[in-house]
1. Output the label of whichever structure in I, II has the greatest value of relative contact order in percent (Cα under 8 Å, 6 or more apart).
2. Looking just at Cα Rg over 2.2 N^0.38 Å, which of the labels I, II belongs to the structure with the highest value?
3. Looking at structures I, II, which one was distance in nm of label points 7 Å out along Cα→Cβ at positions 5 and 85 calculated from, given that it came out as 3.5?
4. Work out the source of -13000 here, i.e. which of I, II gives that when helix-only ellipticity at 222 nm (-39500 (n - 2.57) for each DSSP H run of 4 or more, over all residues; to 500) is computed.
Structure I
Amino acid sequence: MSLEEDPYASFAEAALKTRGDRRPRKPRIILESIEELLLSSSRAFPLVTIHQEKLDPEVCHIGRVVGISRGRVSLLEITPDAEWESKPDLYAVKDITRVNFGGDYEDALYAVGGNAG
């Protein structure tokens, strides 16, 4: 697994400064493996976004990590209109190329959709 810095981090920091926002506190995210990244980010944020760009670069999956077992992450997804799916979907951890969390879109979905169930 290789981790890379966000290439647009300086833009995000400049935008926060321009808007008068403070840089948020750094959450405790574990980067030792994709599994740890998914679990720790799901503890720190209500929604995570996973990407499988090698399978389909145009699609992402947003939801709450329910668990990880046998190389698969169980994700209870929220739709683009902030409706929760009725059951979680499984995704192979080995196919995950990017994980996002704490973004405005995830925050907006959670604000409208609330907690699942």
Structure II
Amino acid sequence: MKKLNVVWSTGEKDVAMRMIFVYLMDAKSMGWWDEINLVIWGPSARLLAQDKDVQRELDFVQQSGINVEACRGCTEAYGVTSVIRSLGIEVKYMGEVLTQYLQGEGRVITF
């Protein structure tokens, strides 16, 4: 099974909209990976909570079947946990989860 884990940490909207979301949607629609996870980490949580355009694009990502999860420590640090959860995103402590992704069979890329 080909598994991709994307760690989205940048707070830059242009990177999210023109790189991350585009690649995720292409990868899913073209079947390049069997399973794709998107991890919201750091400043990306604040960007997502504050920007409606980013929220709309992420909704497309979720609707495509890509799993989306967010780092609870990060969302708490930015005070956006409730907003992120309201977007249907699982919020949990991600340190151990990310370590499992790094040590597992799948690939991990970061933006």
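Every number here is computed from the coordinates shown, using simple stated rules; none is lab data. For clarity, every value in this text was computed on a predicted model and none was experimentally measured. Cβ atoms are built from the backbone, for glycine too; each structure is taken alone.
1. II
2. Once Cα Rg over 2.2 N^0.38 Å is tallied for I, II, the winner is I.
3. It must be structure I, since only it matches.
4. Here the read-out was taken from II.
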